[in-house]
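In what follows, structures are represented as structure tokens.
Laboratory data are not the source of any read-out in this text; all were calculated from the coordinates shown. Note that the coordinates shown come from a computational prediction; the quantities given were computed from them, not determined experimentally. Cβ atoms are built from the backbone, for glycine too; each structure is taken alone.
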Structure P
Amino acid sequence: MRSVHLLALGALILPMVASAGFAVSSFKKTSRTSENGSYGAAAALDGDIKTAWVVDPENDNAGQWIEVDVPTSKVDKISLIVGWAKDADSWKDHARLKEARLEVLDLDGKEPKVVYEKDLVLQDIEDRQVIDLPDVAVGGEMNGGRVRLTVKGVYPGMDFAALALGEMLVHLVEFDAGTVLLAEPPSSEAELHDGALINDDDAKTWWAAAGPGEATFGVSGGRYSASSIGILPGPATQGRPKTIEVTQTGTTRKFEMTDKIAMQWFELPATVGYTGSGVGTISIKVLDVYPGTASSAPSVAEVKLNAVIEEF
């Protein structure tokens, strides 16, 4: 995904450290010989609040940047955790992002072209902050786009002057992925309520496990790169998912569902800094349920997927 022309762009500002579709201007090295490590760009793009991109302490924070390549699409928003949220000490001890310049670049021409830019002022809070954008289109047949965040100012840390940015995620505009494929059969099936009923487009039918306890199944969006999953619980007579685990590309997220029979949507784990970047089967584990009037066995009526790009 990363093209060689990015080297020329990065050289206009600061030396660049790049890796497979994302880059930072500098990072804290774990040894004198390390070229990448636990404080590089990937640490702010992995969906894990316990990791963070940390600016090289020998550099000023202002002017440092992090960027991620995105496929041909529309950029909907960006979300940030402005500090290192591993624990209370990590948060206050390190500098947090206060002001930044956001740029969206189109890479489908001869040279990268800035198609949107905005100055951001962020709050000094541990919650994820979401910045809406006007659905900025990037890319074409050959290349996609790039989102760059350049540091302008920080909230000072108590012990360390270097910025530690916990998370950056680019959200792309979603669309209905259409067909949902049953990629992993359920771990068990009650009579007349088999796994095929999960994706039959009929809310009046449902899959049910053979009995109470944890249950699993897997789905995929076929040729579409799924970004979020919608789950419609089974009827009031059946056990309805309460806590679920969703795993894709080796990354697992846990979600709490509400006790209502309505489609409920959850963002799938991202792997390289933008929504829909996970690949392969989406595995769902129902950990516990809201008991039904007739059964406590897990049940799901329908699964839907939203996507951001079509895979080729």
Structure Q
Amino acid sequence: MKVGFVGLGKMGAGMAANLVKAGLDVTVYNRTASKARALEQLRARVASDVGEACACDVVITMLADDNALSAIVLQQGGLSTSLPRGGIHLSMSTISVALAEKLTAAHAAAGQGFVSAPVFGRPDAAAAGKLFIVAGGAPDAIKRVQPLLDAMGQSTLVVSEHPRDANLVKISGNFMIASMTQAFAEAVALVRKAGIPAQTFVDAMTSTIFNVPIYKNYGNLIASEKYSPAGFAASLGHKDVGLVLEAAGALNVPMPLGNLLRERLARLLAEGNGELDWTALALLSATDAGLARGP
């Protein structure tokens, strides 16, 4: 199987490396060509343009947002025109439900398959092949790409035959992570204002009723105020909360907490902190509580 991989950012670089290490025939492409050099040393082929990377049996995309993915797929000489009939586009980006539906139709019209398989996990999990993958697509298409998913993740949950459903599950999950982060941020501000160290509170919660990895990881980032370099930037969090609100609007589902999160993340961006990790929501809670940086 020949595999193309487009998008070698913080997540994509580790994912593509794991495919190469699994012995797959991988051709990579990134708009910033220098990001492909490390993969070339692992014996991946480096494409000179996106069309070359997409002339494969399966093309994986891991791009930042709807605009970036649309440009790669729908441009002349892009993915949809370069992927052979019978080929599969495996989209692993966090994108809107609406775009997933549009791409499903576009690929079907071209005689191609489309699978959405967005991921839960930060760059360290991507590099370690420990992502949690949520997939949606035709059963035969998912069966074909399963060896690739196995090389990149520790588990794959197939939620539906409709690619869009995987994207809805993913953005809903990100909404829950953002909600947890905001709650943690407010609670840490409260205990700090009373003179209790942030790490003491985090340790108390994560060794008892919230003894799960995501609370431990995010709680420690908040307690240590380690918001840079970002594992997941606030700007991307703002984008994802916007996507979940868009999906909720289409289904007439009120999400008042979603509106609050969008406002808080928008404030981070307005204050010039969009490239910080989205756990920097805690900065806002600390500031609003009149707290200085520190434990």
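Taking relative contact order in percent (Cα under 8 Å, 6 or more apart) as the quantity of interest, name the structure among P, Q where it is greatest.
On the way: P: 18; Q: 14.
Sorting by relative contact order in percent (Cα under 8 Å, 6 or more apart) in descending order puts P first.
Given that helix-only ellipticity at 222 nm (-39500 (n - 2.57) for each DSSP H run of 4 or more, over all residues; to 500), derived from a single structure, equals -1000, which label among P, Q identifies that structure? Walk me through the intermediate numbers first.
Numbers: P: -1000; Q: -16000.
It traces back to P.
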**Top of P, Q by distance in nm of label points 7 Å out along Cα→Cβ at positions 190 and 238, largest first** = Q
